[in-house]
Structure P
Amino acid sequence: MNTQQNFEMASNSAPFPSVSRLELNAKGPRESIRIFKSPLLETFTHVHPITPLLLWSPVVALLVWRSWLTYQMGIFQIAGLMFSGLLCWSLLEYLLHRFVFHFQARGPIEERIQFILHGLHHADPSDPTRLVMPPIVSIALALIFYSVFRVLLGRVFVYPFFSAFVVGYLSYDYIHFSIHHFKPRTRIGKFLKKNHMLHHYHPKGARYGVSSPLWDSIFRSGS
């Protein structure tokens with residue numbers, strides 16, 4: 001069975017169930033794939049989908065506010081830096097997905113790491129508590145990237161740039177959640193779902209962009 005047939009089977013199936021449907025399922029609560037023996041560590045791998053929005057929206061608002069009122073940057077300057085931040089995120093999203101999440105594991109230790117990073121999602125893509133990034137991971141990555149961008153851009157220009165970078169991350173998280181959790185009704189939604197489902201069912205790996213197909217087109221990894 002080819003990739004397109006696999007995708008069509010997935011698209012024609014019932015939408016992924018919501019948390020409430022899972023809990024009310026006659027067979028009992030849905031069981032997630034367990035990663036860690038420690039209950040505490042295992043808890044950190046499950047995230048309510050509203051968490052990233054609650055965590056990062058105030059950060060975005062603060063960065064934009066400081067850009068506009070504290071540093072009195074012009075609207076076009078802010079817009080240009082924010083556009084650059086979004087573009088930077090889209091490239092990073094592609095690179096992380098292709099070369100970090102899908103790295104070729106050699107040996108059981110690397111296989112374990114790869115499974116925790118991303119293999120788990122491919123093994124159980126409909127788990128509603130594992131479709132957005134855990135806060136402990138997103139905070140750590142944000143601190144690293146903010147530090148790098150601050151060195152490169154300076155303490156003023158980094159604010160609007162990083163605010164849009166975070167918006168790009170949030171877009172990725174919620175587009176990814178929607179793709180797996182809802183049945184899209186718009187043309188864009190249907191396109192993004194099809195694009196990502198083809199990634200899941202592609203035998204060799206392709207279509208690494210989730211929120212945008214831009215870099216797959218540039219690097220010719222969309223087939």
Structure Q
Amino acid sequence: MPKYKLICFDMDGVIFSSENIIYKAYQNAATQYNIENEGQVTVPNTPTILQEVGKPVPVIFQNLFPQLNQSQQSHLSKMCLDELIELVLQKKGLLYPQVDTTLSSLKEKGVKIALASNGRSFYLEAILEAYQLEKYFDVTHYVDEEIDGSPLETKTRLIVESMKDFKVSTKETLMVGDRITDQVAAKEANVDFAAMLEGHSSELVGSDASYFLHSLSELIPII
């Protein structure tokens with residue numbers, strides 16, 4: 001029997017990287033936005049954008065475009081999402097090595113697999129479709145969906161709802177992520193945390209994670 005019956009995965013920096021396409025998506029969206037609004041926004045560089053990856057979308061756009069009001073940020077956010085999805089579906093992003101083999105091995109061991117990402121549903125679904133990953137995930141809750149009339153909104157809720165779906169305990173659940181926000185969500189949900197060190201950030205180096213991973217395949221002996 002595996003030690004963990006449920007593994008919740010962050011997406012960006014763990015399974016998929018948008019690092020090589022995110023600036024282009026933002027730039028394309030900003031160009032169109034400026035045409036519509038007579039030039040109001042300048043796109044931050046890629047490292048600045050990547051520092052925001054993993055945060056709730058409204059927070060990202062508030063931080064990157066503070067000169068815009070909430071309605072303008074929301075509009076630009078939608079435009080960026082559309083551009084990003086188009087690039088994802090063209091397979092312009094990067095699927096990390098050993099994703100398919102690792103997820104397949106987990107399924108063979110009887111482990112349930114869930115998503116716990118702050119990414120919007122259309123973006124995450126585009127990744128799953130483009131790289132044919134749907135078959136591995138037993139449940140895909142999103143922060144922009146509602147359950148019983150209540151928006152999920154947080155990564156902690158995603159973990160908790162996934163545990164409810166499969167009736168597993170906190171001790172039987174593992175969260176895998178590459179950001180402090182992932183570790184915080186795991187602590188709030190009272191589950192173990194595996195830090196992916198080759199993701200978008202090195203901020204987890206030296207943290208008190210339960211495990212440290214340099215590649216996704218290192219999950220297998222843990223399970």
Computing distance in nm of label points 7 Å out along Cα→Cβ at positions 94 and 198 gives 1.5 for which of P, Q?
P
Re P(r) over Cα pairs in 10 Å bins from 0, in percent: value 8, 34, 36, 17, 5, 0, 0 computed from one entry in P, Q; matching entry is structure Q
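If helix-only ellipticity at 222 nm (-39500 (n - 2.57) for each DSSP H run of 4 or more, over all residues; to 500) computes to -19500, which of P, Q did it come from? Each step should come with its number before you reach the end.
Details: P: -19500; Q: -13000.
Matching structure: P.
Tell me which of P, Q gives 17.3, 54 when you compute Rg and Dmax of the Cα atoms in Å, for residues 38-165 alone. Can you show the working numbers first?
Numbers: P: 17.3, 54; Q: 16.4, 56.
Computed on structure P.
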If you work out relative contact order in percent (Cα under 8 Å, 6 or more apart) for P, Q, which one comes out largest?
P
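Throughout, read-outs are computed from the coordinates displayed, never taken from laboratory work. Just so it is clear, the model here is predicted, and its values are computed rather than measured. Cβ atoms are built from the backbone, for glycine too; each structure is taken alone.
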